[in-house]
1. Between I, II, III, which one scores greatest on distance in nm of label points 7 Å out along Cα→Cβ at positions 113 and 169?
2. In terms of Cα Rg over 2.2 N^0.38 Å, which of structures I, II, III is highest?
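Laboratory data are not the source of any read-out in this text; all were calculated from the coordinates shown. This structure is a prediction, so every number in the text was calculated from the model and none was measured. Cβ atoms are built from the backbone, for glycine too; each structure is taken alone.
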Structure I
Amino acid sequence: MARLSNLFSSYGHTISTQGATKDCVTSTFATEWIDTYFANGFDKLDPVFRFAARNRRRSAAAALTREEMQSPLFEAAAEYGADSNIMITDYIGGSTMVLGGVNPELSNRNLSEAVQACKSLHRRVLMDRLQSLSDKQVDLLELVEMGWKDAEISFELGVSPSAIAQRKRAICNALGVTSFSVAAQIYSADKWAGLICDC
């Protein structure tokens, strides 16, 4: 993303739905770093994830102190290019993005710009996940987007109400969110941005 590239010499992000565990994160950082990170228990002492936990359900940013960066965690991170000095967190419907970037000179004004760029990236990543949905899941989202109720959708698709509930859970799992209303909003935003064609 151009805005982030302009602000940071390097950056990467991790997205989690259920906390910082190896099984529930996706990341742009190297797989070897993620393996090393959890194998060494760095998740228990990482100031970035403590920061994300403190700012749960809202966007925030901060620069790491020199003391926070003088630890075995950051020595190991440097080997993989993951030793960021700026941390940003963003939350959307149960999905938390934690972004780390390198820019020792970043001002507070630019930090605010970086938060907005992180928010945009988070939304883009979630929208990109729509491509993994099945046709049946997209049909359900389309009917919800049109304002149909579950009973009407169940009748229209010829499936039980419990099947509708299962599809909604599967859609949330595929997108990495915990709220179906957020999943529907992501679909609508993507559709009306011209990225889904109802031809």
Structure II
Amino acid sequence: MLQTVTGFLLETLETTLVEFGTVVRDATPKILTGLVFVGLAYVGIRVILYVVRGVLDGIYPEEQDLVVDLGVAITGIFLWFGVALALLNIVGMTEIAASLGTAAGFIALGVSYALSNMIADTVAGVYLLRDPDFNPGDKVKADPVTGTVTGIELRKTRFENEEGDTVVVANRDVEKKWTKYDESEATTAAATESV
């Protein structure tokens, strides 16, 4: 009895090891191809991100490095996701790659809907940062505040109102409608009202 149990265990262990060896032998070329692909993709992505950063640095001035960093990060995410899907295809997991691609599309749709205000603020922030008429130090009237622009960020703009308080406004609200006050016009208007 003990001999049959021992024989059964040894036979099961031997069969398992043989099957495992066969699987490893059959998968080795795919794994090596995948490793080479990931190595080449790493180098390629580093080069692409370097070029993207150089192009964006040439377009945006130094004080707008947040826009450059955002562009590089988004590019990197898309590239690495593409590499992951391609790697799954290389190692023979085509169905999983297709499922992940579809699921990622739905997740991206949900995330973009959930973050729609943040995205609107970021897009408006890029426009405000690029606008030559809207700069720190300018006296501006934006919907809830009138004051001097003290800082423009990707998602919000900071104003100092006439009482000296700092007021923070979402960029989507500022971009909708704002008016820049010219100091000479304000002085002329005040003089005309006093006459």
Structure III
Amino acid sequence: MKFWNSLNVPNKLTVLRMLMVPLIWIIYLCIPQDFLLMSKEAGFGLRNLLVLIVFILASLTDYADGQIARKKHLITSFGKFLDPIADKMLVNTTLILLVYGNEAAIVPVLLMISRDLVVDGLRLSAAAQGTVVSAGFPGKLKTVLQMAAIILLVLGNWPFVYMHIPVASIVLWLAAAVSLYSGWVYFVKLKDYVLESM
């Protein structure tokens, strides 16, 4: 309770987003995929609908914490550090669950998770020397594309499934491409912290 009370509103929203991740696990792993299937064409049932609701609510906390932090000048090093971790927990967990459920391709998901591991290593190297690096535009665009891909995948590519256009897969691969590019941007920005002792 003391820890919670010490947080400002944006950081409370970030922590709340992290706490919503286990709820997504529970829903996805405990409710059968075809339970109360909405329609054969749509291909998603109650499980995915509940996952979608929790995922969107968690994503809204990401938008809200950034808006509040900037407007009320509540940007902190703790927030800069924790916010991208919360994003990755939410996005990567959901993507892994979708791969587990054969609802997402494994290769783009592996590429994005591998990129995140490299970037986290770079950020930790910089943090060890007192530098906290917030997400730049490519990283934010990557997150937006990932979230869009997840929503489309959870919805079974609805409504594009009726047009036989794999928009969900296209957006997922686009997210992977932007993810790799943003990883390169991080490397260029932080390489001196890693290479200085070679």
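1. Numbers: I: 4.6; II: 3.1; III: 2.1.
Largest value of distance in nm of label points 7 Å out along Cα→Cβ at positions 113 and 169: I.
2. II
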